[in-house]
Structure 1
Amino acid sequence: MANLKNYLKQSGIRYPNSAALQVAGESFSYSELYDMACRFSCGLNALQMAQGLKVALWLPKSLQAYVSIFGSVEQGATFIPIDISTPAARVNYILNDSGADIFICRAADYRSLFESKLCSVKLVILVGQEDSRTVYPACRYLYWADFMNTDLTACSAARPTLDDEKIAYIFYTSGSTGLPKGAAISHRAACVFVDWAVSYTELSSHDRVANQASLGFDLSTFDLFATLSAGATLIAIPDWPNGSGYPFSRFIQEQRISVWYSVPSLLNRIAESQRKSPFNLACLRVIIFAGEPFIKADLVAFQQHVKSAKLYNWYGATEINSCISHLVTPENLASDQPLPIGVPCPFAKIKLVFDRDSVVGELFVAGDSLMSGYVKNGKIRKTGFVRGLDKERFYYATGDLVSEENGLLIYRGRRDQMVKRSGYRIELGEIENNLRNHTGVEEAACVYVDKTIIVFVTPYASCQNLDEAKLNRRLTEKLPAYMCPDQIFIVEKLPKSARGKIDRRKLQAMYLDTLNQSGADDGATAAAADNRSEHGRKRRVVA
């Protein structure tokens, strides 16, 4: 039976004394990690809650975070990882929308939440600050140390029967309605991907796999479960902020990382760092990149620092994980053609839907790794699917435009307003909707130019002093940092097409004009902000 719990259990039998996890300077063997996962599972069992538990965790990469995930899987509960940078208001929404029963977070972070709005949560497990027990009474709260002290005999009762279609985890991603949406992934769907990935990358117990991605990002599925399946060692990289590639290069050398999986933008920063302060990256055997296109020139520059490593370009979506793959060849690097995303994985099926006379079509994907549906108010809804392309299959519309050349798929762009930055999926409509709900905002429009999110806002005529700082503050309260715009422009009106639709190409041109004018004035942003356009008054920028 396909179930994620089998990976840790079986590797615990095969490699009991081998290192399974290194996190925060400590190392834990497979035997130790499995024991902690079982202890966590027993803690859930002792709570005597109904079957179908959902465990949400809002933690940095830590022993507690990994044990929460593996222990939930061991018990048969659904885990819901929330990126530690997620604002409190968004965390509240995710907890209620998912119907989470148990919530695990740091005691200091819990104070930032709106406790009265945690409708579904039955128990909060707090990590750290155990001296605050008087603040959080035992009726609704437990501290991590107390929870993990559960007597193992509590596991004597039969655990829930597991089946392939049971939901293993829920990943929340950006939604065009202004609210995040949760993709529910079954054990079968997750295992299909993991088993393929282990075989395809020839992962073994000798590998040291970096967990760079956030635990709330779908790239982490490979890091966590492919590593356990192979009996390899999982090396947790701290939640470092986006910036220099220097600490990552140093980490790779010092930790002897052999398998790396991240977004291309991070590999670019590593390449830049290597040019200034080189480390020995010869330990890298496999490098996988996904989540956003890798510009060919940047890939060629990066490859110079990892010449002995195999490079894989994986394509996918949270709803189906990676489902198309390509091993980068010397011919790819030497060619001036775009890098292929490759061919469908054995478990995936694709359809390209073309407009008339076009060689570029929208990509639809199906297969055994496809999600069960989206979560809405605690229930799994069979939404987000397309039928009719096949007699029997559900398909997911990716919104990506793809062409096929010589049997290989080539990514050509997006059909809608969804973009990817640093691997994170961002619906520009979600940013717009959050701004439109702000008092004084009549219209808001987002555009994406050169990996930069720009927002144009128009105030109501009655609102003479729309405060950009407040707009920025609202977004930081509602959205994770990776979704917040780089610049906000306030204009009197937005350019419209003959049909009355916002002309986003003109907005992009307005932004580029500002950059050009700024460059002409020796890069002074203040001068650029004072310029006027035919569509707006003075444009003020909040970076």
Structure 2
Amino acid sequence: MQWIHALDGRHASVEEKARACQRLGEYGDESAVPVLASVLNDPDLNVYARAALERIPGPQSIAALRSALKTCDGPQLVGVIESLGTLGATGAAKDLTTFVGHADNQISDAALRSLGRMGRKTQSIVLGYLRDSSAKVRASAAAASLFAAEARGDSKIYDAILKADVPRHSYLAAVRGAILSKRSLSFLLKHLRSKEKDVRELAFLSVRSFHGEGLTEALHKELNTANGADPVLVVFALRDRPNLDTVNVLIAKLSGANVDLELALVKALGQLGGIESATALIPLIEKEEAMSALIQMKGKGINESIVANLKTEKNVTQRLSLISLLGDRRAKEGIGALLEQANDRDSEIRAAAFRAMRPMVGLAQVPELIALFKATEKKTGSLALSALVNACRRSHPNEAAGAQILAELNSTSGLKQRESWIRILIDMGYDPALRIILKDLKSSDPETVKNTISWLARWPNPAPVDALFPLTKNPDYQVVVLNSILALITTSKDMDERLAWLKQAQPLVSSLAEKRKFISLVGLTFDPVSLEILKPFLQDVEVAGEAQAASTSLIQIMKL
């Protein structure tokens, strides 16, 4: 066979020999065993040779590995021992016991591991080492036994470990393994009541994976048993293993619970959710943990329950918490109630209601929000306006909301409210209002003109640009109007249009801030003409570097 010759050849590289081992494992027979055995002591080829021998059936492979126990050492010996375990070579059990307690811990551990993997007969040998006088050997035997117990689900092995003097981590692993393999409710409850904290906590962590019957009912009983298991841990366990009665059982424990138990109950009810949990936690809403649980709680009717409580609650602090909760839950079922609260005599309640409704309101609420904004005083006016702006922004299409705001603008003479309506219409980009808003650019009041120029910078398209350019001739408005023009140019997708406006604006640019803004805008206008516009700035010491960077970027993007 060609691979035998390749492996036996003196001139083959390590890679070629490794590949030969792999092929012999796939296609070889007992005739390949001697040559594979010959390289078991080679640190580069040991793993490949062992993998091949494990795949060649028959006693020859086992015999080769047993012989290698006498010639190999270190990692190669560890590997040979592991392979004997993989092959279940029970005939080598006596050989392996000679390595238990070896000075090299890896060799000793491998021997015990392999003995444990070979089957029940050899496992009894490993269990015997749990009583060894050497702590090291006992620790290795425990580790090997845990490995075997987990593979077979054998609770008797776990019992043997629990009776032995082994490291704490092995003992705890055996506790968990025994709980899950025995599926004994009484055994689990015994460890849930343990006086040792780490055992108790481990037992509770095992609850989620426990498959015995009657667990949830037993935990309900345990929660109401004096001197039973730690009630906080029982609550956490029930959170993972509830049944239809669990919520009511937990609610019943809320009354008179200490701080730690109450916190656990609140978290569990928050996770389990449902209208019953919400009803129980709403009276505790002023506590951070209860509020957090209610915000995340799921279930039908919860938002409606919060609204019902808000409508009947008299305590201002409690009402504020309920209003905030509706907002945090984005409870659209509560918008009507929040609008009612926004009309309350208490300014704190009004402010909280406007904040809470802000993320949820839309077109349907615009008429009522307009009325509330007109009626509200300075203290909550900005919050009312913010809620109204959000409602208008969420109105799709925006014609219906825009028409209502425009009607208010046309019927308002008061300066402050007029400014508010204009700001809303500008935020919306409501086209029919633009002609009316632009009239304010001709106002005799300089403050009105400046405010209108500033607000127009937020118009969502460049429509106001041409109306703003004539104002650049007035030195009182030049700075603010240039800023608005540049902001509006960024909204144009038409490169020719942008370039025309940029050329018109260029002579007006004077301050460092204006130069930087202008250069940035030109750098985003992808046309060869932009390079011409940037040329004067390349000679300006204040911004030459930025102009050069913008030019380079344009050249790269346009591939000029």
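Taken together, the values in this text are just the output of simple stated rules run on the coordinates, not laboratory data. Computed from a predicted structure; not experimentally measured. Cβ atoms are built from the backbone, for glycine too; each structure is taken alone.
The figures follow:
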| item | result |
| --- | --- |
| Test item: relative contact order in percent (Cα under 8 Å, 6 or more apart) calculated as 4, pick one of 1, 2 | 2 |
| Which of 1, 2 leads on mean count of other Cβ atoms within 10 Å over residues 219-226, largest value | 1 |
| Structure responsible for 40.1, 109, with Rg and Dmax of the Cα atoms in Å calculated and labels 1, 2 on offer | 2 |
| Identity of the structure behind -20500 (criterion: helix-only ellipticity at 222 nm (-39500 (n - 2.57) for each DSSP H run of 4 or more, over all residues; to 500), calculated), options 1, 2 | 2 |
